[in-house]
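Pasting the structures in now, so scroll down.
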Structure P
Amino acid sequence: MGNVKPVAKVKLFVAMLSPNIELFEKAKPYLEKEFGKIDSESDIIPFAYTEFYEKEMGKGIMRKFYSFSHLIDPMDLSEIKIKTNSIERDFFTVDGNRTINLDPGYIALSKLVLASVKERPHRICIGNGIFAEITLYFEKKSFRAWERTYPDYASPEYISYLNKVRSIYAENLKG
């Protein structure tokens, strides 16, 4: 029988999508109020991997990431996803469409995990109707994609930024 050990805190990030890049800055105070100080943000990255969000948000969708200095318990991810869904509602159009998509996840030394409301065969329920998937794994000094990894998360641009966030996280663990 193995011994149960405490689970390490992990690095929270929020991945955002919107055709209106001004909303990334407008969402920032909402996110900081809920999750604390932002310690890293990506450049704005064109999102051309799927047309899935265009019906709701329109064309020209862009991506931006924020990571947070406060480390979290990985068991809190479902509650965090509920909070980000609530923040999205503050930005709905009058006809009820999202103008920004906020997807939380976390980085551990060995993996990157995303939260989702969508059940799929490779995701597990983590409570409150929220599912989690290991989107990337860390091996040979870099994140790597699985067969089912979203194409954008498998891109060199995303992986380069997420490797930087992992480095910040490794420093957080030391200090």
Structure Q
Amino acid sequence: MSIATRKGDQGETDLLFGCRLAKSHPRVHALGAVDELNAALGPLRIAALREETQTIVPQVQRWLITLMGELATPPGEETRYAETHSDRILADKVEWLDGHVETLEKGGAMKFKGWALPGEAGVMSGAYADLARVACRRAERSVIDLVGTGDEVPNPEIIRFLNRLSDLLWLLARWEERTAAGED
């Protein structure tokens, strides 16, 4: 089977369970934004200076695939999805992110003067974390854009997860910069 199915040549794409949507549909935009976030985490995963970052990022990437599965589930098909996909974005994953936020804040990642200027420290891993952070905020906004449209994602933990992840990525950027500067 080829990657080039040609099924999207008319401007539509598949969701799960045979549902097709226009590639310009807000749900498809949300899926694309999460996919971009996952791709943006790749360079951070490679360039990370901290062992903790090297552990956090791959786990988050796996969960983003889970999140994309939930987004790719057409409204009304959530039970059907749950029958074959046991992993979901739930409060435990948000709490996991919260735990890392707390650890980084206690570890001094919040020590900065004024606004953080991405890339100013000359640390690639910090700059990659900032790029992933803005991709995360875009993904979060795209999911929020579905609210009130009749096409919203019924799992409120997805928005909480993306919000907390963007906080964590901001802290990881500062932490990576501090590590490169020999401050940790």
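Given a value of 49 for percent of Cα pairs over 19 Å apart, for residues 35-122 alone, point me to the structure among P, Q it was derived from. It was calculated from structure P. Where does the value 1.01 come from, among P, Q, when Cα Rg over 2.2 N^0.38 Å is the thing being computed? This figure was derived from P. Computing helix-only ellipticity at 222 nm (-39500 (n - 2.57) for each DSSP H run of 4 or more, over all residues; to 500) across structures P, Q gives -20500 for structure Q. So if we calculate distance in nm of label points 7 Å out along Cα→Cβ at positions 75 and 139 for every structure here (P, Q), which label has the highest result? Evaluating distance in nm of label points 7 Å out along Cα→Cβ at positions 75 and 139 on every structure, the highest lands on P. Upon calculation of relative contact order in percent (Cα under 8 Å, 6 or more apart) from the atomic coordinates, which of the structures P, Q produces 23? It traces back to P. For which of P, Q does distance in nm of label points 7 Å out along Cα→Cβ at positions 19 and 147, calculated from the coordinates, equal 3.5? The correct label is P.
Quick check on the output: 0.95 is FRET efficiency 1/(1 + (r/R0)^6) of positions 11 and 131 (r between Cβ atoms, R0 = 35 Å, to 0.05), derived from one of P, Q. Which one produced it? It must be structure P, since only it matches.
Every number in this text was worked out from the coordinates using simple rules, so none of it is lab data. Everything numeric in this text was worked out from a predicted model, so none of it was measured. Cβ atoms are built from the backbone, for glycine too; each structure is taken alone.
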